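Participant: In structure tokens below, several structures.
Please treat every number below as a calculation from the coordinates, not as lab data. Remember, it's a predicted structure, so these values are computed and weren't measured experimentally. Cβ atoms are built from the backbone, for glycine too; each structure is taken alone.
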Structure 1
Amino acid sequence: MGICFRILKLTRIDFYYDVKDILSFASRMARKLYYEKVISAKQPLVIRCKDQSHCEEVSYSIQNFSKKDFLPCVQFSDKSADLFPIILSTVSEIPLWADDIIVLLNLDTKIEMTFSSYCRVIEIVDQTELNRQKGRERYKYYKERGYEIFGHRVDK
């Protein structure tokens, strides 16, 4: 588990594109980060959702992603959020209790305003034209500001 030194390095931006099912892919990504111990309650994954119903969909997807795995997640507004490694949010907030805020998974179509507070931002773009267009806009925003962007084509 490494610590991100915010003063020395810009946020890393990862775009995963051509994703067939965003919820399933996001759940898979959360599982990977959790089991590889990249995230924890003190270094949480924050998943930015579009609205409350989207937050509930994402929560359901994460909790039902695997029958053999338990992925603990909670909404940012929950009083016990500081005990969870996966936090779902509908607003631009950062977990002030965290030792370090490692990963933001942005499932909104807009730029998360707190993105530069994170060591890494994950953007997921599916195969729909609207999402591709919004993804291009976010890509351009990051690129114009000098962030290094890593692209990953997903075939699953």
Structure 2
Amino acid sequence: MPARRSARPAVRRWGRFPTTADVGVWATGPSAGALLEALGIGMFSVMTDRRQVRAREERAVSASADDAPALVVAFLNELLLLHATDGFLVRDVHARPVGEPPTAVIASVTGEPFDPDRHTARTEVKAATFHRLVFDPARGRARVIVDI
């Protein structure tokens, strides 16, 4: 008898998908934490070439909300606030969701402040939105549209 494939992917991945006026970020991962990590990394990949960002500093980020979809938006907007206030570019994200389904997240992000001599400024992301948001840890998939 053939082995059944797991409904959730084994590794975290991210990418973009087309939308009318903004940018969509999709993610796959084996857990709610991996999905939040991949969405954060994917969002910063829209903003800059992450291959040029060094993991020089570590910052703590946390967010909470009434439900899991609102948590996704709150978490991504906290990452954007870190960028807007400190010019911080994220290289990697390690997220620890709290609750089932998660209504809070405590994360550690590594990266460095934007350096115009080394970093490419791609697309400015203004905010994460609820429009067509999907957050489904059971199936290992998520997607969010960010306002540019």
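Participant: Assuming 37, 37, 27 is Cα extents along the principal axes in Å as calculated from a single structure, say which of 1, 2 it is.
Facilitator: Value 37, 37, 27 for Cα extents along the principal axes in Å corresponds to 1 out of 1, 2.
Participant: For the read-out FRET efficiency 1/(1 + (r/R0)^6) of positions 69 and 85 (r between Cβ atoms, R0 = 25 Å, to 0.05), a value of 1.00 was computed from one structure; give its label from 1, 2.
Facilitator: 1
Participant: Matching task: 38 is the computed value of relative contact order in percent (Cα under 8 Å, 6 or more apart). Pick the structure from 1, 2.
Facilitator: Computing relative contact order in percent (Cα under 8 Å, 6 or more apart) on every structure in 1, 2 gives 38 only for 1.
Participant: Given a value of 16.9 for mean count of other Cβ atoms within 10 Å over residues 29-36, point me to the structure among 1, 2 it was derived from.
Facilitator: Details: 1: 16.9; 2: 23.1.
Corresponding structure: 1.
Participant: Thinking of 1, 2, which structure, once distance in nm of label points 7 Å out along Cα→Cβ at positions 93 and 133 is computed, gives back 1.2? Working shown, then result.
Facilitator: Numbers: 1: 3.3; 2: 1.2.
Derived from 2, not from the others.
Participant: 1, 2: which one has distance in nm of label points 7 Å out along Cα→Cβ at positions 61 and 109, as calculated, at 1.5?
Facilitator: 1
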